[in-house]
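Colleague: Okay, got some structures for you below.
Derivation of every value follows stated rules applied to the coordinates shown; laboratory data play no part. Note that this is a predicted model, so its numbers are computed, not measured. Cβ atoms are built from the backbone, for glycine too; each structure is taken alone.
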Structure I
Amino acid sequence: MTSESRPEISNNLRRLILAAMLISSVIGVAINYNVKNAYAVDNNWYLGEGAKKGMYVKYNIRELDTNNGRPFDMTIYFKEKDDKGNWVAPVFVVDEGRVISGTFRLSALDLTALGTSEIPPEMTKYRSAYTNSLKWLSAYVPFPGQSLSSASWGKIGSIGGSEIKPSGTAKLTLPAFPKPIDTTIIRYHKSVDSDIWVLNEFPYPVKAKTFVDVTTGSPRVQFEFNLLATGQGEPSKPEGASFAVKPPLTERTPRGTYYIRLNWEPETIHVGNETRFNIEFLDDTQFPLNGVSYDFKISNSNGTAIIDLKNQFADTGTAAVQPLKFNSTGPAKVQVTVNSVESSNIGAFVENADFDIGIVP
């Protein structure tokens, strides 16, 4: 090797080293960029954000218009997406030991339970509860959502009520998470605060407590829910128990004019045994009504009438129904309809109440 060739070799070596360093730097930047973006979290949120294939959520929900506010559990499993991008989501509801299952098809835009959902008739009211509670925020934050630090998300359709808006942060401890989580409070106010807690990058709010819009008196809870569990993998179908509801049960008629209270003895309804029902009729302050004409009907889970009594009369606001024996176990529905009060006809409005009961072996 001549002395003249050494500088050339040295220069080539330097070029190779520099090229290697440049490639390494580019790879490093690319890896760092991808890692950062893989875990990037912006301050925007929408209903459905963070939903992943194989994810499930389980909530305890109570909603005023479902079972008169009696709580139930709902599990939603994001199984897969269909050819339109909507979620195919098996759903399990557990209510008073009874398990009801079906499949929601959830809109990719705002997690609406679409009309193509495959659910049995007995799940219809729980689908409504889902819409009126877990999905309620979708009117304000469908995809692509809004900022969690925005000054306002929109106006509530209520005279005198505040806008709905992010209103600070809070650490929450929930059954679904072993450690406290950082959430944003979404609030609107009319006489009291109605609050919904949102966890960024999570598809539903994790907690809520909202109240009915009233002008006088103490408002009732409109809906309330808490996240009980979440994870990956298909959840097991819950095991049901005997559907044995304990009396008394109180329901308000659709217009809020009356309360109807249903009681029975013995407390547990056994197939083949005699059950004695008792009905109380109350006004909107829950004061007893007199001179009530009413219908009383009990149907099995197939909708077949077990007993159907028309134009019964409760002189003092309380009525005892003839003893009844049930021939089969399972859920049943009691419907009480008010026809008139003190000879004043109800008119075109239907004032009734439905009660779910259960018959055990």
Structure II
Amino acid sequence: MPEKFRMPLVGALAAIISVTLVLLGNPANMGFCIACFLRDTAGALGLHGAAAVQYARPEIPGIVFGALITSVVTKEFASKGGSAPLTRFVLGTCIMIGALIFLGCPLRMALRIAGGDLNAVVGLFGFAAGIFSGVFFLNRGFSLRRTYSVSNTDGLVLPLVSLLLLAALIFSPALLVFSKEGPGAARAPLFAALAAGLIMGAVGHFSRLCFVGGIRDAVLFKNFSLFSALAAIVVVGAIGNIIFGKFSFGFENQPIAHTDGLWNFLGAALVGFGSVLLGGCPFRQLILAGGGNSDSTAAVFGMVFGAAVSHNFNLASSARGVTENGKMGFVLAAAIILLIAVYNTWFNKKADEK
């Protein structure tokens, strides 16, 4: 199938799955959100105590298994790593801090726009600004260095962790924490959510879908293939929301969102900047980790840690707005990302030459 048709179809499928998950019980405008799902899962594991957002989302192991299975079938599974894993862990932490200030990952940003949430449009501009910042450093030689072949044990870490999490959810739920109210209590049936994750994982592997890559490639290479998937999510998602009465146009009274334009912009910008340095958005990191990339596994673990930090130290936003701690957390996370960008653009190369 020609690329110009394939990627819009991928976006349309993602939108249909997301709208369906909302109809089946997931929170409104959050049919699929990697940041939200990892945050809820961190809560289910007792890593934070925010009672409203604690549930081991089956979509996460579904994505990982979907990517794993398709990479094995296509003989593309490859255990590799060694490209600054600790730096990637830190970047993942900072990205999650930004996502929980904005309240969503890039996928949820598109889904919020599809639901009529204009706050997410502000976030989109911030997201693009963050990507442009990352591209600035890419154009000047930013690199976390090459990856190397590693043992299959390293490459299978996230799939094995996901398997244990899913087993606990199905067979020993008493080991986990469950929200009784709030977004964590709004959930699609377990096996429907798992199936949705499997499909998204498989599609993500085949298509190389990445929401950061869509804007990055359009800027760097004038290639709008991945961007067309993002556009299709918004269009098809909006049609679905209108059909099922889930569309609400405006800034006010949007589900799991706040109206502080500055911090919607800045939080999303942090996600965009950090994701460019990582080489992919949170969804893409899960796909890569499922395919054996232990560096992406480090980034995913960093995101889980970032979710725990955000809620344990009151950095995460809510419908009431951004917290003072969240503003300080943003400044610290932005400074860390900028330091990583500067060092790995100019100084790390100089160290290698000596």
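Colleague: Given that Cα extents along the principal axes in Å, derived from a single structure, equals 61, 46, 43, which label among I, II identifies that structure? Working shown, then result.
Modeller: Details: I: 124, 49, 36; II: 61, 46, 43.
Corresponding structure: II.
Colleague: From which structure (I, II) was helix-only ellipticity at 222 nm (-39500 (n - 2.57) for each DSSP H run of 4 or more, over all residues; to 500) calculated, if the value obtained is -4000?
Modeller: Label of the source structure: I.
Colleague: Further question on the same structure: Quick check: 14.9 is what I get for mean count of other Cβ atoms within 10 Å over residues 219-226, calculated from one of I, II. Which structure matches?
Modeller: The read-out comes from structure II.
Colleague: For FRET efficiency 1/(1 + (r/R0)^6) of positions 155 and 187 (r between Cβ atoms, R0 = 30 Å, to 0.05), the calculated result is 0.50, so let me know which of I, II that is.
Modeller: II
Colleague: Taking relative contact order in percent (Cα under 8 Å, 6 or more apart) for each of I, II, which is largest? Each step should come with its number before you reach the end.
Modeller: Values: I: 13; II: 36.
The structure with the largest value is II.
Colleague: If you don't mind, there's one more thing I want to ask. Work out which structure the value 4.6 belongs to, where distance in nm of label points 7 Å out along Cα→Cβ at positions 75 and 267 was derived from one of I, II. Could you put the intermediate results ahead of the total?
Modeller: On the way: I: 2.9; II: 4.6.
Computed on structure II.
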